[in-house]
Structure I
Amino acid sequence: MLNHEWAHQVLDDQKAENIVVLDVRELTSVTDRMIICSGRSERHVKAIASKLVELGKKSDRAPLGVEGLEHGRWVLIDLNDVIVHVMLPEVRDFYQIESLWQISSNSALSSS
């Protein structure tokens with residue numbers, strides 16, 4: 001299973017909402033995919049991100065970095081070829097990361 005598929009499954013298992021996987025290979029050399037999802041509360045955002053980090057370490061997918069976990073409003077997890085953003089809905093609406101990358105509809109791999 002590819003990293004973005006694995007991460008999507010973990011996020012889905014943790015009840016993350018509005019999961020979107022973006023293929024950004026044509027736009028940046030930093031990563032291949034970006035996954036953006038929402039949690040219902042700060043506690044939910046922290047729980048989703050913590051579980052992704054925990055399971056990543058157990059499955060040889062340890063994150064290169066984690067930012068924002070202490071606050072729980074927006075957590076970024078760098079899995080090397082996948083960057084995961086777990087955000088509160090109001091933070092996601094404000095920053096509109098999907099729009100920042102100006103992704104065409106063809107590069108959205110999946111949503112749920």
Structure II
Amino acid sequence: MIVVYSDFLPYAAERLLNDWCPNLAGEVHITVDPELNVDGHCISICDDEVHISLRSKDLIVLAHELVHAKQYLKGELRGHTWKGKQYEPDFFHCPWEQQAYALENTFKNHLQLL
């Protein structure tokens with residue numbers, strides 16, 4: 001089971017990740033920092049712990065970063081390695097960003113239902 005620690009939609013984020021990744025275990029920590037210089041980012045601390053930082057409580061940004069959390073926890077993404085293949089850091093064209101943009105609306109809609 002994935003456990004989410006956050007002041008911003010912790011139950012919904014936890015349900016979303018557990019619905020999409022029922023066999024995973026790990027922790028996701030979400031913080032909101034208005035001083036952040038990007039809308040959001042997600043980093044893997046270790047194999048079973050991910051930290052998400054958001055500039056604001058924007059649902060679409062949270063959804064996008066939760067896709068990255070899923071990628072890290074499933075082992076799909078490690079640094080600039082996607083499913084075992086190394087990529088140059090080309091933000092808009094790398095496969096993990098393409099997947100995050102493709103799924104963010106689906107994740108956002110799922111969050112709104114919870």
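Just so you know, all these numbers are worked out from the coordinates, no wet-lab data involved. For clarity, every value in this text was computed on a predicted model and none was experimentally measured. Cβ atoms are built from the backbone, for glycine too; each structure is taken alone.
In table form, for the structure just shown:
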read-out: Answer label among I, II for the case where mean count of other Cβ atoms within 10 Å over residues 69-76, calculated from the coordinates, equals 16.8; value: I
read-out: Mean count of other Cβ atoms within 10 Å over residues 5-12 - structure with the largest value, from I, II; value: I
read-out: Structure (I, II) behind the derived value 23 of relative contact order in percent (Cα under 8 Å, 6 or more apart); value: II
read-out: With helix-only ellipticity at 222 nm (-39500 (n - 2.57) for each DSSP H run of 4 or more, over all residues; to 500) derived as -10000, matching label from I, II; value: I
read-out: Among I, II, which structure scores highest (criterion: distance in nm of label points 7 Å out along Cα→Cβ at positions 13 and 29); value: I
